[in-house]
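Got some structures for you, see below.
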Structure P
Amino acid sequence: MILNHFNCSNCRQMHIDTDLLYTWGAVAKKVPKHAVIFFENDPPLSYYQILEGTVKMSYTNEDGKDLTIGIFNEGNSFGEPPLFIEQPYPASAEAQTDCVILKLSKTNFFSLLEENPEIQSRVLKLFAWKIYNKIVFSKNIINHKPEYRIQYFLDNLKRQHNSKPSQKMKIPYTRQEIADFTGLRVETVIRTISLMNKNKKIEIIDHKLFY
């Protein structure tokens with residue numbers, strides 16, 4: 001069934017069956033750590049899905065500061081929205097680890113969607129969830145104290161990874177990246193995380209965060 005070709009994990013992340021992608025001409029490429037997959041303002045020409053590794057998307061603001069907008073892991077796709085609106089990428093994508101990435105041409109990707117309307121419907125639902133989550137996230141971040149912002153960010157991250165509240169999860173972000181996501185200064189994040197660790201709301205092991 002077509003349903004088996006698409007897994008959206010509560011429609012927060014997109015994952016199309018790899019065999020189906022290969023059928024439509026996808027090619028697996030090895031991407032070394034720190035290699036750039038595409039740059040900010042490049043035209044979108046392909047659909048990307050991670051087989052192995054981690055990819056970060058970020059952009060440079062007017063002050064020259066690198067701001068992270070997302071980190072994607074095995075099974076996730078990334079950079080797909082610009083394909084649908086024929087606009088350049090708003091951020092660059094860089095391999096955070098050695099990666100293996102499936103790459104499918106834009107033309108073949110849209111042909112795949114046309115032949116599989118169930119996948120097309122779920123892609124639209126995924127985009128709706130992304131817009132909804134961004135609004136809810138902003139609503140819960142703006143005008144709140146630093147600890148609330150950080151804790152909300154971490155709770156949201158655990159939900160995205162289907163991690164149980166009672167389980168400790170290793171946080172895959174640096175203090176700077178948490179600052180970027182929450183709109184705080186990195187010094188504030190470091191100070192607040194230290195306080196949360198002291199109050200046993202978060203655990204720090206070898207400089208790594210667990211929540």
Structure Q
Amino acid sequence: MTNHVYLVDDDEAVRNALSLLLETVGLNVRSFASPETFLMQAADLTPGCLILDIRMPAISGLKLQEKLTDQGVSWPTVIISGHGDIEACRRAFRNGAIDFLSKPVDEQDLIDAIQKGHAELETRRQASEERAEAVALVRHLSAREQQVLEMIAKGLTTKQIADALILSPRTVESHRAAIATKAGTSSAAELTRYWLDAQAE
């Protein structure tokens with residue numbers, strides 16, 4: 001699981017204090033004094049949890065969040081604010097923030113939010129790996145096996161597949177056995193997941 005945290009705040013004292021806190025619990029923290037600096041480096045960074053100050057010169061934390069979303073960067077984000085702005089809070093959550101914390105930030109609340117963000121990233125990573133595995137499996141199947149797998153995913157029985165493809169049930173069973181061998185499972189539910197994951201890529 002990733003332990004990367006990216007802190008963007010124009011207040012040096014806040015950056016130093018939060019960086020020290022998070023490093024003491026084993027997190028890999030990089031801090032940025034401005035959104036512009038972060039944006040220039042974002043494409044080269046390992047995915048992690050973002051901590052954004054809501055009020056910064058030129059580009060606010062909310063605007064930075066929106067710019068990152070436009071660039072396809074949708075990392076879990078914690079917004080911190082010195083002002084209890086309800087509308088800003090709503091906007092942050094609409095843009096996908098996982099938490100909105102008021103300054104002075106409660107240390108445990110921040111750590112909990114980051115752990116939640118890292119768990120979300122891990123879930124995404126696992127889902128991405130499963131999709132890649134499914135794509136590789138489907139590409140490894142013959143054209144006929146892909147047809148059979150698609151029909152399995154649609155819930156068709158062996159007889160229905162045989163009728164649709166003008167094959168004997170025995171031939172369909174042979175294709176199903178070959179698919180099961182390549183997939184490492186004969187479970188219709190698992191085979192359906194493989195097919196759907198492959199189509200999602």
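Match the computed value 32, 32, 27 of Cα extents along the principal axes in Å, for residues 20-123 alone to one of the structures P, Q, and report its label.
Matching structure: Q.
From P, Q, which structure was relative contact order in percent (Cα under 8 Å, 6 or more apart) = 16 calculated on? Among P, Q, the structure yielding 16 for relative contact order in percent (Cα under 8 Å, 6 or more apart) is Q. Taking mean projected area of the Cα convex hull in nm² as the criterion, the top structure among P, Q is Q, with the largest value. When helix-only ellipticity at 222 nm (-39500 (n - 2.57) for each DSSP H run of 4 or more, over all residues; to 500) is calculated, the result is -19000; to which of the structures P, Q does this value belong? Matching structure: Q. When mean count of other Cβ atoms within 10 Å over residues 28-35 is calculated for each of the structures P, Q, the largest result comes from Q.
Once distance in nm of label points 7 Å out along Cα→Cβ at positions 116 and 164 is computed for every structure in P, Q, the highest value turns out to be that of Q.
The numbers here are math on the coordinates, done by the rules we state, and not lab data. Keep in mind that this is a model prediction, so the values were computed, not measured. Cβ atoms are built from the backbone, for glycine too; each structure is taken alone.
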